[in-house]
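*Asks:* Some structures are shown below for you to check.
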Structure 1
Amino acid sequence: MIQMTDVSKIYSNGSVALSNISVHIDKGEFVFIVGPSGAGKSTLIKLLFREELPTSGHLVVNGWNVGQMRPSEVPYLRRSLGIVFQDFRLLPNKTVYENVAFAMEVIEAPRREIQKRVHTVLDLVGLRSKARAYPAHLSGGEQQRVAIARAIVNKPLVVIADEPTGNLDPDTSWEIMKIFDRINKDGTTIVMVTHDQPMVDAMRKRVIAIEKGRIVRDQARGVYGYED
C-alpha cells in the first residue's frame, strides 16, 4: 500500500521537515502517526496525497511512484485515497447527500450507482436521516461523519485522516473512531495523525512516533507514549 524509503523533505527556506524516513504500511493496517507539533506529521501526510513532493528518497502509494508522477496522473492517485481533515471541508451550499455524492460525480460515476452508494455510506456513518440537511445545521460530530462518508464513498484503498477528532468532545471522538475501526475491519487501510492520547492508548493499533522529522518508534499494538 505505502512504501517510503529514505524519504526526506526540505522546504525552500532550508527547514528540514522529514529526514530519511523509511516505513512500510500493508493493506488493511490501522496506523496512528503521533508526535509533538512541528515533528513532521502533517508533511508526511501531504506527501502521501502529493500535496508536497519529497526532496529525496522513494515513495510509492497504491502502486504510484509519487515523486515521478506526471501532473495529469495525480487525480488517479487521489481517487485511490480518501482524505479526512480536522476542519471537515464540507461544501456549505450542498446538502449532506450532495456533499457525499459530489465525490462520485467528479469521477463521472453513473447516477444510479451514486444514489445506491451514497445511501450505503450514509447508513454506515448513521446519517441517512440527515441526507437533506445542510452542514450549518449539523453538529461537529455529524459534520465529521459526513466528511468520512465522502472520503469512503469511492471505496478507496487507503483513508488518510489528519486530526479527525481534534475539534470534537471525547464522547463524539469515540463515535468517530468506532466508524474508522469499522471501515478498517472491512479491509480499508487507515493512516491517522492524532494528538488524542487516550484514544491511541485504548485502540492499541500500530503507532509510528515522529520527532524532529525522524521516526523514533514504530510499535505494533502501541500506545501514544513509551510504556514502562
Structure 2
Amino acid sequence: MNLDFSQIVPYIPFMLKGIWVTLKFVIFSISIGLLLGTILALCKITKLSFLKWLADAYTSIFRGTPLILQLMIIYYAVPQLIGYDISAFLSAVLAFGLNSSAYVSEIIRAGILAVDRGQVEAAQALGVPYQKMMVHIILPQALKNILPALMNEFITLTKESAIVSVIGYLDLMRRAEIVGAKIYRNFEPLLFAGIIYWVMVFILTQIGKRIERRMRQSD
C-alpha cells in the first residue's frame, strides 16, 4: 500500500501543538455562540416584534449561507471595508461564534418553549420579575432538555473547525497539510489528524453524557 508512517514521526510534536491551537478558538467560539445564542433566543420569544424580526433575520442569514463563505468574508472582505486586517484567529472566532449562535438560538428557543407553561404562570403569580424568572427558573429547566442538542452542536463545531485551514490558521488540519507538503505524502499526516479529531470528539461526547447523567440525577 506504499505507506510509511515513520516519516511523520519527526513532525508529530508540530502536529500535536495544533490540538491546543484548534481547541483555543473553538472554546472562544462556543462561548460567543452560547452567549449570543441565548440573547437571540430571548429576542425570538419576546413580544417586541422588532427584536423578534431582527433575531429571525440574523438566524436566517447565518443558517442560510455556508460557514466557509462567512469565514472568508470576515477574513478577506471585511478588511477591505474597514481598512484593518483581521487576524486568522479573530476571524475564526467571529465566524464560528456568529454562525454557532444562530443554531444555538433555535435550540434554546425550543427548550424554553418546552418548559411547562405552569412554571411561567406560577412565577408571574408570585411577582417574580421576568429577568429573574428566565435566569433562575426557565433557563435551568430548558438546559436539561436541550443539553444533548447543545453538545451535538459543540461537537459539530469542533469537527468543522478544520475549515479554518483555508485562511492559513495553524490548526490541526493546516499542520497536517504542511507536513504532507514537506514529506510529499498526504495520507499518513491526514490520517493522523483524523485520529486526533476522532479522539477529541469522543472525549467531548463522553463529557456530555456524564454531564447529562448528573443533571438527570439532580432532578
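Here, each number is a calculation from the coordinates, and none is a lab measurement. It should be emphasised that the depicted structure is a prediction, and the values quoted were computed from it without experimental measurement. Cβ atoms are built from the backbone, for glycine too; each structure is taken alone.
*Asks:* Please state which of the structures 1, 2 yields 2.3 when distance in nm of label points 7 Å out along Cα→Cβ at positions 13 and 165 is computed from it. Could you put the intermediate results ahead of the total?
*Replies:* On the way: 1: 3.2; 2: 2.3.
Label of the source structure: 2.
*Asks:* If you don't mind, there's one more thing I want to ask. Comparing mean count of other Cβ atoms within 10 Å over residues 21-28 across structures 1, 2, which is largest? It would help to have the intermediate numbers written out before the result.
*Replies:* Values: 1: 15.2; 2: 19.2.
That would be structure 2.
*Asks:* Here's a follow-up. Given a computed value of -25000 for helix-only ellipticity at 222 nm (-39500 (n - 2.57) for each DSSP H run of 4 or more, over all residues; to 500), which structure among 1, 2 does it belong to? Please report the intermediate quantities before stating the final value.
*Replies:* Working: 1: -10000; 2: -25000.
Only structure 2 yields this read-out.
*Asks:* If percent of Cα pairs over 20 Å apart is computed to be 60, which of 1, 2 is the source?
*Replies:* Values: 1: 60; 2: 66.
Working through the options, I get structure 1.
*Asks:* For distance in nm of label points 7 Å out along Cα→Cβ at positions 69 and 125, which structure out of 1, 2 has the highest calculated value?
*Replies:* Numbers: 1: 2.2; 2: 5.0.
Sorting by distance in nm of label points 7 Å out along Cα→Cβ at positions 69 and 125 in descending order puts 2 first.
*Asks:* Something else now. For distance in nm of label points 7 Å out along Cα→Cβ at positions 141 and 205, which of the structures 1, 2 scores highest?
*Replies:* On the way: 1: 1.9; 2: 3.2.
Result for distance in nm of label points 7 Å out along Cα→Cβ at positions 141 and 205 over 1, 2: largest is 2.
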